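Read-outs: derived from the displayed coordinates by stated rules, not from any lab. As the structure is a computational prediction, the values presented were derived from the model and not from experiment. Cβ atoms are built from the backbone, for glycine too; each structure is taken alone.
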Structure I
Amino acid sequence: MREDLRVLHQAALVAADPAAAVRRALFGPAATGTGHRIREGEKVLLIAAGKAAAGMAAGAFDLLGNQIVAGLVVHPHGDPRAERTVWPTAIRTLGAGHPLPDTASLVAGETVTEMLAARAEGTSVLVLLSGGASALLEQLPPEITLDELRAVTLALQRAGADIAALNTVRRALSRLKGGGLARLAAPARLLTLALADVAGEAPEAIGSGPTVPSPTGPAEALAVLAGRGLLAAVPGVTAFLERAAAARAAEPPAAVAEAPYGEYRIVGSNRRAVAAVAVAAGECGFDSRIVATALAGEAREVGAALAAEAIRARERLATRGARPLCLVQGGETTVTVHGNGRGGRNQEVALGAARVLAGQPKIALLAVATDGIDGNSRAAGALATGDTLARAAALGLSADTALANNDAEPFFDALGDLWLTGRTGTNVNDLAIALVYPGGEA
């Protein structure tokens with residue numbers, strides 16, 4: 001089972017390879033006739049931000065070389081690909097904070113602003129975005145401090161806010177998000193290539209949309225905080241948003257100017273990674289079924305639902321000669337934090353699945369983050385099978401206790417069922433793969 005899961009997980013990572021995705025977009029069938037190709041001799045200012053920034057930038061350099069006259073690659077602290085790549089002297093690299101922004105995130109935002117202001121006339125701007133860019137690249141209005149931004153981000157995450165809600169607040173507190181970077185780049189030709197880490201692949205959600213207009217404003221951000229009882233918890237943020245909302249309401253309606261936002265292309269996504277898993281499963285002798293590509297909900301409940309579906313599928317496989325089945329789904333769950341343990345949403349998906357799978361043979365379920373880091377743990381995710389709870393009980397461990405404390409990592413670590421990959425250099429959200437075997441196979 002583990003080897004089958006490793007093969008399928010690797011297929012997803014290959015499909016989400018950031019360098020290859022950028023090369024295809026800039027030079028290949030996807031670029032032909034679309035206007036996304038950089039013209040020969042065109043000078044380019046490159047800005048790459050996100051967990052896949054190093055890979056995306058490397059893909060751009062493979063094709064554009066010295067056409068890139070200046071650039072900044074903003075990556076998470078300790079990103080191995082960024083640190084081992086030999087970059088041209090025109091390129092500056094900067095490690096910054098994730099999942100919470102830090103002072104380096106502000107340095108990155110200020111650097112981008114300065115580079116755009118110094119851009120020579122006729123130089124185009126190529127922006128390469130991937131998941132994590134919201135935290136890594138930031139410029140705040142003077143009324144908001146970094147501590148306030150970190151506090152509201154952490155409060156929303158602990159309250160189980162989904163990425164749409166979180167980004168609604170982030171955009172309202174930023175000078176770069178919600179089209180701010182694009183406005184600074186105008187009137188240059190602007191091309192954005194994005195590796196989508198959100199369900200639905202909405203451009204305004206990827207990195208909080210620095211090169212596209214925001215569909216929400218301060219009033220919607222206030223509603224997000226109010227809906228989670230957080231207005232009093234972050235008084236400085238609340239006061240700023242109230243002033244901004246009042247000022248916005250007093251302004252006459254203005255037409256949205258489309259020109260400054262340039263061209264935008266999704267070059268990789270969770271949907272494509274899920275499809276790659278399904279294809280690879282067929283090549284490995286499995287029938288495959290895509291359960292979902294826009295998965296959402298409380299992690300433990302999502303895991304329980306997929307486990308129940310796997311059990312039903314196994315019952316349908318009872319016929320002699322049936323092929324094993326691969327169920328795959330992608331998206332992003334949420335975790336409402338009650339404890340102070342170590343783990344992440346994928347490990348909670350696996351815990352939720354383990355409770356339903358208890359005593360059920362011939363099923364294995366892997367929940368994994370494609371970036372290789374799940375929550376505040378060192379693992380990408382975890383594996384659950386029908387004997388997970390029994391093996392845990394023999395060690396004096398309880399899945400219920402682990403869930404209550406949001407402490408899944410030690411639970412799976414003791415069982416040897418953590419899925420350890422290290423940082424993968426890409427990010428197209430999360431995957432859950434359930435393998436269902438008939439008869440005596442496993």
Structure II
Amino acid sequence: MLMGREDEQRTLDALLSGARVGRSGVLVLSGDPGIGKSALLAHAVERATGFLLLRGVGTKAEHDLPFAGLARVLQSLVDGVDDLPEPQARALGVALAVRTDGVADRFAVSAAALTLVTRAAESGPLAVVLDDAHLLDTPSAQALAFVARRVLVDSVVVLAAVRPGETDVWGGLPTLHLGPLDADAASRLADDAAGTPLSAEQRARVTAVSAGNPLAIRALAQEPGGVGDLPFGQTVTVPRVVADAFARRTAGLEADALRVLQVVVVADGDLPTISAACGSAGLDLGHLARAEDLGIVSVTPYRVDVTHPLVASAVYVTIPAGERRLLHALVADSLSPGDVDRRAWHRSEAAVGLDDTVALEMEEVGRRASTRGAFAVASSALERAATLSATPDERARRFLAAGEAAWLAGEDSRAPGLLDEAARHAPTGV
């Protein structure tokens with residue numbers, strides 16, 4: 001059992017039990033970084049014996065790639081696309097880039113995803129498990145939330161973990177808000193994480209400074225000396241505490257090892273890209289061993305995953321701006337030829353000042369996203385294209401297109417600002 005999360009685990013167990021007898025269940029886990037959302041999802045996966053698991057994880061790197069998240073979730077069901085009603089098959093096929101003859105109408109894509117999932121559940125219980133769902137690209141999140149709202153008497157469970165205030169796509173669905181651990185659970189977790197019982201003072205500092213955040217408790221309990229340097233009772237936000245704790249771990253890396261870790265973070269863990277980028281920069285991938293020994297990363301045949309998003313964030317924000325641009329350029333040059341959109345996004349992050357070439361590339365990203373019905377992604381790409389444009393008329397045209405895409409995406413609060421920017425840059429008299 002997860003310490004201090006016994007009630008939440010029982011809730012998840014009940015949802016799984018219901019799906020086994022044909023009763024659907026949906027639950028959104030909402031809470032701050034490190035509060036235990038991923039651990040509860042892992043518990044659900046472990047308990048989902050006999051379930052077909054459809055898993056997805058939102059990432060910053062793929063947030064602007066339309067339907068990337070949906071493709072990952074539905075990858076084991078893609079063979080069933082051609083068996084869908086033709087309008088659904090055509091729309092979902094285009095969205096998943098397995099067809100080219102049509103447009104990815106968002107309603108048809110969502111309906112197709114629902115049909116695929118419910119048909120698969122006819123053969124046995126099925127669980128859709130989404131970690132960091134707030135980072136999913138908007139079209140994927142909308143389609144998966146559509147599914148969650150419409151499963152009724154199907155043997156389907158949908159679980160999504162989100163950070164509060166990051167997205168409203170999952171609004172209105174059953175939500176479990178995860179708060180901090182109580183003092184007793186926090187103390188027990190601190191002792192467990194430290195490996196040996198902490199002193200009363202150490203335990204008090206860990207539980208007070210961590211504010212009951214499990215990830216912070218684990219990070220701080222494993223280096224109680226560092227906790228002692230923090231003023232007792234100091235008010236700090238949990239993410240800062242966690243970032244500081246992990247920053248002390250990365251400080252033990254030599255310069256080349258830290259540089260490789262920075263490449264890992266910028267490349268979002270894709271091992272072939274990381275390998276190519278490190279090769280171009282003359283960096284030895286063997287330096288990852290030290291980061292792996294410290295528990296900062298885990299390495300699989302195709303990926304290098306940072307152990308927690310907060311660690312990746314802490315690494316990324318500490319890279320000086322100039323070096324960060326160089327890393328984005330390095331990763332852009334290391335991507336496979338077919339990764340056109342991802343390369344354009346990295347090139348836009350590497351750009352210094354105005355750059356019409358990259359602006360045109362980002363406009364093309366926006367055009368392709370619009371064709372697939374991913375208007376939120378299109379708007380972001382077109383806005384970036386506008387900010388990189390050298391001439392006022394191009395800036396105005398692209399801001400206007402970004403605003404129109406935002407309206408089509410239903411981003412009513414964002415669209416007016418983009419249209420105002422278009423008007424501000426438009427030639428006088430237009």
Structure III
Amino acid sequence: MATLTLTSTAEDAIAITAEDRISDTIDSYDKQLREISLKIHDDPELCFVEYRAHDNIVALLQSLGITVTPHAYGLETSFSAEYGSGGRVVTFCCEYDALPQIGHGCGHNLIATCTIAAFLGTVSALKQSGGPGRVRLLGTPAEEGGGGKIKLIDAGAFKDVDASLMSHPFPVSPATRGTSGIAYGNCLAVLAFRATFEGRAAHAAFSPWLGANALDAVTLTYTAVGMLRQQTRPTDIIGLIIENGGASSNIIPERSVMSCNVRAKTLREAKELLDRVHKCLEGAALATGCTVKIETIHDPYADLRSNETLCSVFTETMTAFQKTYKCDLNNMQDGPYGTDMGNVSYVCPSFHGTFHIETPPGVALHSAEFAAAARTQENHEITVQVAKGMAQTAWKVLSDEAVAKWMKDDFERDLLLR
């Protein structure tokens with residue numbers, strides 16, 4: 001993408017008015033935004049069973065006069081709200097699922113708040129302009145291991161979308177200290193599976209030679225994968241846990257279960273790494289006289305293909321709030337996490353920024369401490385500010401032909417690199 005320079009013209013005067021309208025509108029809904037954030041946070045629901053979060057968001061939008069389709073695209077906890085006609089389509093991806101045991105340790109209540117606010121701000125700009133363009137708020141359940149956005153892609157939710165945006169809260173890390181977050185970054189592709197080894201039970205002392213030890217197969221796999229890690233790329237990550245290792249120490253285990261996720265910088269590299277891990281399982285089964293059954297836990301999560309134009313526009317809009325986002329188009333920031341927003345970025349130009357929220361030192365994502373931070377008033381205010389930047393970015397896509405062209409050109413150029 002060429003260096004982004006937004007020139008000052010008569011059209012920009014209208015845009016500035018729209019930016020003020022966006023900010024004022026979002027501020028006017030602050031009470032409702034805080035309430036929905038707390039409702040989601042204090043009542044955490046896991047992937048695909050976010051019934052109350054779905055109902056609460058739908059009720060809020062309907063109370064504001066927004067047309068909403070509940071249970072959209074065949075998913076019980078998805079919804080779709082839209083305003084406008086003709087022109088380009090911008091979608092905000094709204095997440096609201098929680099984590100087992102620790103609730104909103106990934107801050108999805110803030111993601112929901114951010115995207116709802118950005119949607120309402122963009123609606124107000126469209127109303128004021130009277131011009132063409134559509135903005136959509138899409139409820140995207142089950143990001144935490146369910147691949148909800150992948151199911152929505154398959155159902156056609158993104159087939160007419162020109163751009164998709166969302167932003168994720170993160171704690172400050174050493175690599176990003178001194179910034180407000182990351183605009184231009186990637187994340188890893190993720191493949192996850194469960195392996196079940198079947199052997200043969202026997203008395204562990206009386207006749208162990210008659211058994212085939214399924215726990216040995218799991219242990220051998222764990223060791224083999226540990227040795228494999230020495231020959232993998234620095235960005236390759238393999239995670240393993242043993243879910244079931246047997247019932248009693250005096251019985252040769254006839255069944256053992258392990259689950260695994262494989263992460264790599266691109267979907268292609270992740271599939272290559274997965275094949276090598278599968279060979280570890282197959283070798284362990286052969287060595288122990290067991291069989292192994294491998295089942296996919298969720299659809300593959302693709303790597304994130306951040307759109308350069310969207311990231312640049314967002315970064316520029318946030319300077320008005322005295323916020324500095326990392327956006328080096330020659331040095332993309334690597335993110336060691338996975339998201340089904342990566343799959344969306346393969347379908348349409350996408351923005352998945354990360355923004356820092358205030359936490360005590362050393363607090364990690366996916367922790368009870370981060371869940372507590374996702375509830376504070378201070379971090380709500382940070383989230384609302386990010387929403388203003390996202391809404392202004394969406395408005396640029398809808399109203400500025402040059403920005404829309406740059407965005408599309410970036411996406412098409414990236415297609416050649418995958």
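Some observations on this one:
- Structure (I, II, III) behind the derived value 88, 42, 42 of Cα extents along the principal axes in Å: III
- With respect to distance in nm of label points 7 Å out along Cα→Cβ at positions 51 and 347, the largest value across structures I, II, III is given by II.
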